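K.L.:
Next come the structures, one after another.
Any read-out appearing in this document is the output of simple, stated calculations on the displayed coordinates, not a laboratory observation. All values derive from a computational prediction rather than experimental measurement. Cβ atoms are built from the backbone, for glycine too; each structure is taken alone.
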Structure P
Amino acid sequence: MSTTSTTPTTQIDGVSVTTQANVFFDGKCVSHRVTFPDGSKKTVGVILPSTLTFNVGAPEVMECVAGSCEYRLAGNSAWNTSTPGERFSVPANTSFDIRVQDVYHYICHFG
């Protein structure tokens, strides 16, 4: 497990945002794709109260912007907590479980 803590991102400037939302798990996860001038992409979204499993192709870093969640990486039995300013890394071609009690606001960094 790799967890880091920083000041939460509050604004992303100079980007293009896809206006149609990505809606997963019957609306429990909603995100928008953000594309940077260099072509890199992130998603910005929310997860509503639920327990979900995400399958990951490329490596991802999940940054908590507001709220909190508990997460468990594939192959681990322990749940970890992520709060505003904290990030956790998910290796490529794996999965992770996430539990949300209120609303979890996040940025997903790819690559």
Structure Q
Amino acid sequence: MKKKISKLHIRKGDTTKVLSGNDRGKTGKVLDVYPEKYKAIVEGANMVYKHVKPSANKPEGGIAKQEAAIHLSKLMVVDPSTGEATRIGRKLNDKGKLQRYSKKTGGFITNG
């Protein structure tokens, strides 16, 4: 039996703010979300060094800097209308579809 994964407050394409850790206060776009691990990759946050083995594409190899996954509890969605971090809720819009909204301003949040 598969484990049921609940809906997340963060989606791919959202602008988020990092709440804790070495990158606290940084904002960036969510590049990828891993619901089963409850983590996401945010552009420009949680940078790590990765040793790249030489290959046909990159014969010199070397050390590359890339983003690592951050736990979703350390991220908060930035409201596009105000530019501030906000909590997320879900309510029905005019068409009767469940949509995310900002708990600070009450406005709907569109992805991207």
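K.L.:
Can you spot which of P, Q the value 3.7 was calculated from, given it is distance in nm of label points 7 Å out along Cα→Cβ at positions 13 and 101?
P.N.:
Label of the source structure: P.
K.L.:
Which one of P, Q has mean count of other Cβ atoms within 10 Å over residues 37-44, as calculated from the coordinates, equal to 17.4?
P.N.:
It traces back to Q.
K.L.:
Here FRET efficiency 1/(1 + (r/R0)^6) of positions 45 and 93 (r between Cβ atoms, R0 = 35 Å, to 0.05) was calculated and came to 0.70; which of the structures P, Q was it taken from?
P.N.:
Traced to structure Q.
K.L.:
Also: Output the label of whichever structure in P, Q has the greatest value of Rg/Rh (Cα atoms, Kirkwood Rh), for residues 5-60 alone.
P.N.:
Answer by largest value of Rg/Rh (Cα atoms, Kirkwood Rh), for residues 5-60 alone: Q.
K.L.:
Of the structures labelled P, Q, which one yields 14.2 when Kirkwood radius over Cα pairs in Å is computed from its coordinates?
P.N.:
Derived from P, not from the others.
K.L.:
If relative contact order in percent (Cα under 8 Å, 6 or more apart) is calculated from each of P, Q, which structure is the one that comes out at 22?
P.N.:
The read-out was computed on structure Q.
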